[in-house]
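What follows is calculated from the coordinates using simple rules that are stated; it is not laboratory data. Predicted model only: the values in this text are computed from it and were never measured. Cβ atoms are built from the backbone, for glycine too; each structure is taken alone.
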Structure I
Amino acid sequence: MDPLTLGAFVAVCTILVLFSGVSVALGLLMVSTGFLIAFDGLRSLELLPEILFGKLDNFALLSIPMFIIMGSSIASTRAGADLYEALERWLTRVPGGLVISNLGACALFAAMSGSSPATCAAIGKMGIPEMRKRGYPDGVAAGSIAAGGTLGILIPPSVTMIVYGIATETSIGRLFLAGVIPGLMLVGLFMAWSLYSTWRSGDRALLATGNYTWKQKLEILPRVLPFLLIIIGVLYAMYGGVATPSETAAVGALLCLLIAMIIYKLWNPKDLWVVLRDSTKESVMILFIIAAAGVFSYMLSSLFITQSIAAWIGTLDVNPWVLMGAVNVFLLIAGFFLPPVAVILMAAPILLPIITTAGFDPIWFAVVLTINMEIGLISPPVGLNLYVINGIAPDISLKTILTGSLPFVACMVLAIVLLCIFPGLATWLPDAVMGAAV
């Protein structure tokens, strides 16, 4: 069978298996094993254990469970509520300041936790009821938190970026830096829309502000600043040459656990066990997907599917930007149905040769890919953040949440367009800090 035809057949089978409800990792293993046996015979299975466990034999993978523990320890405390309350007190006189406080809290909490669902849950529990009480429409209250929560996979430290770096053998340090300016740009676009939406409504109730004394503004900072200092310290250690990403993640996880225990009195062994248990479950899930995706990539390469696709793309007389547009549409559709980690591990090994052949920077592409995954997190039918928000505020319908998040989806699309016009938004900071890539 022609490799391109075989590749289409593999794609269809993979989609059908994943839609059957099988877990992503198990589904990838089933498809990989089935095609290897069908076309290479039973002897091909001898290499599978080596490939499966060899994919996990990577020191950089240690950073994933460490960053997850770091985020889980923060999410298990009142840090999100305190962060939200601190920003509310400092931004209270800004028109539409409450929704801006929520978005700022989402951005900072995303940087601390690296998890979009955790960000939605932590900030949404405080932010949504407060905005509704102040008169903000349900769509604005829910949509802003759902969109702000997506920042967790872009602003460093990001588990998604780590997975992309491992899947494509790209510098994780550069990927983290590449997400900083686009992440801040997205926060700025979200806030700009919120200000415009508040001004357009003309509802004075939305402009009503509370009055806080300087004492009230300053007294909450000691509960928030330690976490922010840890993030700054982790990034400094990583880019100052003090330690590797895995080492800084381990130290950050330990410090976050200690602060959670000291400041938020997380002494109960049961609470600590929940943090470690949930972190272990999430880490094992991600690592299992990484290992299964390694087998899937081996199958595609062994059957010459990846090489044939790259060669076919190279022969096409197509404008590179038309090709990039097609890639973005593919990523958007994939993000509607699959979690970001699964899309990256399945698509990155196939797309990267195509992207580099077309002359695009792989670091820049990582940011574009991640923003596409952010859109998927607030898009049906599997928009995880939509269901997290619906769980927090069950009286707000999914339709209302989706409608409220659509303007923020437009902001993400605008961000992708700006990145295409000005790719330096993603590549300048990594080059400035770590030198030009060779």
Structure II
Amino acid sequence: MRYILCLWVSLLFMTPVSQAVEADSILRARALQALQAGTNPAVRSLAHADISLLKATLALKAGEPEKALKVLHSYAKQPGNNDPLIDMLEAEAYRRSALQAVANAGDYATRMQGENQSGVQHLEDANLSPGLREADVRLNAFLEQLDAVAGMPLDILQVDEHIYSVFLVDKARSRMFVYARNANGVLERVADEYIVTGAQLGDKQVSGDARTPNGVYRFVKRLQGKSLESRYGPVAYPIDYPNELDILHHKNGYGIWMHGYADGVGRRPPRDTKGCFALPNPRLLAMSKYIKLGKSWVIVGDNFEFGDDEKRQILQASVQQTLESWRKDWSALDTPAYLNFYHEKFRSGKRDLAAWKRYKQRVNASKAFIHIDISHLTLIRDANHWAEGEVVVAEFDQHYQSNNYQDSSRKRLYLARLDAQSPWRILIEESVKP
């Protein structure tokens, strides 16, 4: 009892930094225990090379390079094992082990450095940690999988049955979460993949900036065979960047794909493309079965939120309510109320808000009645913050009928609001191919 009380008091007076260090240490110990036991589903799905990689990375983070070398040597002894990231870990473990040996030499090493400091300095300067970012990414992913990044992502609000899959490319995590229809037609997570993104941080702005764009897109094409250079792997899937929201913000560039690695390349660091997102060829081919062109959406951003069903439901309801009010005011020929749903920066093709108002006032004035029906609604939240605030993409079938005209089309709206207390406003309206 006295021990527990002392422990509680010590934890109470720990600084936030020391608490974070302690929590990180506990999580790493738990990860190592799971790797050694081999019973956790997150471990059973790992290749032998990845288990060795994780154990060695944990040992290095614990300041135990000799343990890391023992793990790596055990892996390397097995025939056919050749992994460049394992080799990098081994080199870094040797470097840290050498520095520890110098430190253990104490005063003798200090006197030696007085005569010739270059040897130890070279060891310190040869830090290979930047080249081990993939190992850090894979360790962080494994730590999250132990606690399970569970539940639906906040950004998938409502997905119509015509949408087959949604790919979430999390640049901060260097991971791609894939959701697809199961045998019962329910959207569920089917993959959690290591992904390589643009060499430069941030959202793509201009052609050639080596950034992966943030936003909501679709896979629109499949490239393979003679139409694809071998450096992109066996197949590639372009997305529809730039979309109308990108164009509104004067972003440009082209040729953003999901693709593989060049032949013979098995490892790439987390930020290593010219703006595309890439994964190892075997995993790319495995993901191909979840792609249906035009029916597979892609959300690109940083640090997606998971599992907060209440927040997601509130957000979904607020957008649904806005769309229903917009539909009712339009159907009621209440033109001022209907036009109040449009954002001051609104664009539809070449029309800005002023031109849109003139157009709709003229059309509505010629109608005795209008009936609008919306079906097959999909709502996807953009994980990124834009100048206009939070953005949700709404796509649906729109059925329009009046006393002198009727039409059915597929519509896409980009709705924006500054914060949760502000109303949604339609920023962009466009017709899209079904």
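Assorted remarks:
- Given 10.2 for mean projected area of the Cα convex hull in nm², for residues 283-402 alone, calculated: source structure among I, II: II
- Value 15.9, calculated as mean count of other Cβ atoms within 10 Å over residues 275-282, assigned to which of I, II: I
- Computing helix-only ellipticity at 222 nm (-39500 (n - 2.57) for each DSSP H run of 4 or more, over all residues; to 500) across structures I, II gives -25500 for structure I.
- Parent structure of the calculated result 1.00, given that Cα Rg over 2.2 N^0.38 Å is the read-out and I, II the choices: I
- Here log10 I(q)/I(0) by the Debye sum over Cα atoms at q = 0.14, 0.15 Å⁻¹, for residues 91-346 alone was derived from just one of the structures I, II, and that gives -1.14, -1.25; the source is I.
- Answer label among I, II for the case where distance in nm of label points 7 Å out along Cα→Cβ at positions 27 and 59, calculated from the coordinates, equals 3.5: I
- Relative contact order in percent (Cα under 8 Å, 6 or more apart) - highest-scoring structure of I, II: I
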